[in-house]
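Student: What follows are several structures.
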Structure I
Amino acid sequence: MKRFKADLHMHTVLSPCGSLEMSPTVIVETALQRGLDIIGITDHNSTRQCAEVIKLGQEKGLTVLGGAEVTTKEEVHCLTFFENIEKLEAFQMYLDAHLPNIQNDVDKFGHQVWVDANEEILGQEERLLISGLDQSIDELEQKVRQLDGLFIPAHIFRPSFSIYSQLGFMPFDIKPDAIGMSARVNVDEMLGKHPELKKLTVLRSSDAHFPDQIGSHYSIVELAEASFDELRKALRKQDGRKVVELK
């Protein structure tokens, strides 16, 4: 087994809250400079920037997991990841079908574009990506499972857009692959207060919106190789794979 540094929550230029500097090239080069081995691309309610970052990562020797940070109708943020482009495209169809038709106000929220490695614009999303889908957290998890993806409630103790802020508890009928906790949260203290979470793997990530935030927080995982399947085993604590440290 080897140890790998994984930052599985970052936004690109596509997210309305993401910096226009967060292009595929800047993200990959910055991640490598900071010693990351695995990154996760999690724009709000869209996977459209993933393919370009995955492609560039493959060229540069960085493992990139493609997915999205989805806002459910309860306004809970959940990270989702998928193993290949085909499954990402299938999930994008689901997102397109359930994102409300609320137009983006560019002056208020910024542009929502996706770009190539040369920072040429490939497309623009007209609907506001930070809206909540018309899907519950249960329905979202069901769709992720249909596509054999990873389902990770994000920053679960954040004062807004988290399971505990919106619902007040972890629903008994969902089965997360892991849970995210922000850097300001004392993990041991919160697990003591919420023993129902002790069986779950905890992840820490940067939630980067700007280049200087990339790799500011990360998880160290023990895997045979840096791959989607190996990471899934680590999150599920299978075959000796595991998350060993949070930074």
Structure II
Amino acid sequence: MDRLHAVLTVVSAVFFLWFAAPFIGRGILNSGNLTGILVSGLLLYYGIRYKRVHAWLSHVRQSRGGRVVLVCLVVLCACAFVTALAETVGIVRAAANRPPENVTAVVLGCSVKGERPSRILEERLKAAYDYLEENPEAVCVLSGGQGPGEDISEAECMYRYLTEKGIAPERLLKEDASTTTEENLKYSMALLKEQGIEGEITIVTSEFHEYRANKVAERLGITSYSTPSHTFFLYLPTYYVRELYGILYYMIR
């Protein structure tokens, strides 16, 4: 095995384990780590058995149909790469769009385990807590309904977490009917309007989710900024890749 293929083998093995870790550790399996496991697994196989792969490709190229299939695969991979790159640029830029002081915050919910926040929701709550501590005049909407496996609504779970940390209850508004990002923002803005609070908002959510969340806000006519949380490094690749699918679906829809 030459140096290039040795490096490819090691790197793809690392990514294979990285994408598999959420499933092995927490049983998390979604389009993100399924894609990562598949792609890194194929690259790992190629790194180990590249001579056999080259021989197979030479055989396939001998037929016209085989050449057409290979060209289509190359074009498909190129399109996927360009799309992922463009989405990644959008994710990075959106996460860097920080708010002015004391802008109203809207925290987007995530799954609750019984009555406790999931790891990703707790990360968002830590970001919300830091923001509210740094902006003492800001109010905050906690947005999220109650789903399967949740003993309380996501909004109630967030409310309990932040008040236990010392955030004044009068600064927190609970929106407990939403089930999607669009509903999070739409219902939150309606709640703020009922309270006589208008103007721009900052969206508190995972860094990988800020781009799509802000695009939804833009479509709803909301001026928004980003207050991103930081995702646990073992989970980040899985949810980042899943979000690429989410962005693509949103743009197509």
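Student: By the measure mean count of other Cβ atoms within 10 Å over residues 12-19, tell me the structure among I, II with the highest figure.
Tutor: On the way: I: 22.2; II: 17.5.
When mean count of other Cβ atoms within 10 Å over residues 12-19 is computed for each of I, II, structure I gives the biggest number.
Student: Match the computed value 29, 28, 18 of Cα extents along the principal axes in Å, for residues 68-123 alone to one of the structures I, II, and report its label.
Tutor: Source structure: I.
Student: Figure out for me which of the structures I, II the number 5.6 belongs to, where distance in nm of label points 7 Å out along Cα→Cβ at positions 60 and 100 was derived from the coordinates.
Tutor: Only one of I, II returns 5.6 for distance in nm of label points 7 Å out along Cα→Cβ at positions 60 and 100, namely II.
Student: Upon calculation of log10 I(q)/I(0) by the Debye sum over Cα atoms at q = 0.09, 0.13, 0.14 Å⁻¹ from the atomic coordinates, which of the structures I, II produces -0.49, -0.85, -0.95?
Tutor: Label of the source structure: II.
Student: For distance in nm of label points 7 Å out along Cα→Cβ at positions 4 and 148, which of I, II scores largest? Walk me through the numbers before you get to the answer.
Tutor: Details: I: 1.8; II: 4.8.
For this comparison of distance in nm of label points 7 Å out along Cα→Cβ at positions 4 and 148, the top structure is II.
Student: Another question about this same structure. Assuming 3.1 is distance in nm of label points 7 Å out along Cα→Cβ at positions 44 and 108 as calculated from a single structure, say which of I, II it is.
Tutor: Going label by label, the one that fits is II.
Student: When mean count of other Cβ atoms within 10 Å over residues 20-27 is calculated for each of the structures I, II, which structure yields the highest value?
Tutor: Details: I: 20.9; II: 13.8.
Between I, II, the highest calculated value is found for I.
Student: Here's something else I'd like to know. For which of I, II does helix-only ellipticity at 222 nm (-39500 (n - 2.57) for each DSSP H run of 4 or more, over all residues; to 500), calculated from the coordinates, equal -7500?
Tutor: Derived from the structure labelled I.
Student: Another question, then. Out of I, II, which one gives 1.09 for Rg/Rh (Cα atoms, Kirkwood Rh), for residues 116-163 alone as computed from the coordinates?
Tutor: Values: I: 1.09; II: 0.99.
This value belongs to structure I.
Taken together, the values in this text are just the output of simple stated rules run on the coordinates, not laboratory data. Keep in mind that what you see is a predicted model, and the values were worked out from it rather than measured. Cβ atoms are built from the backbone, for glycine too; each structure is taken alone.
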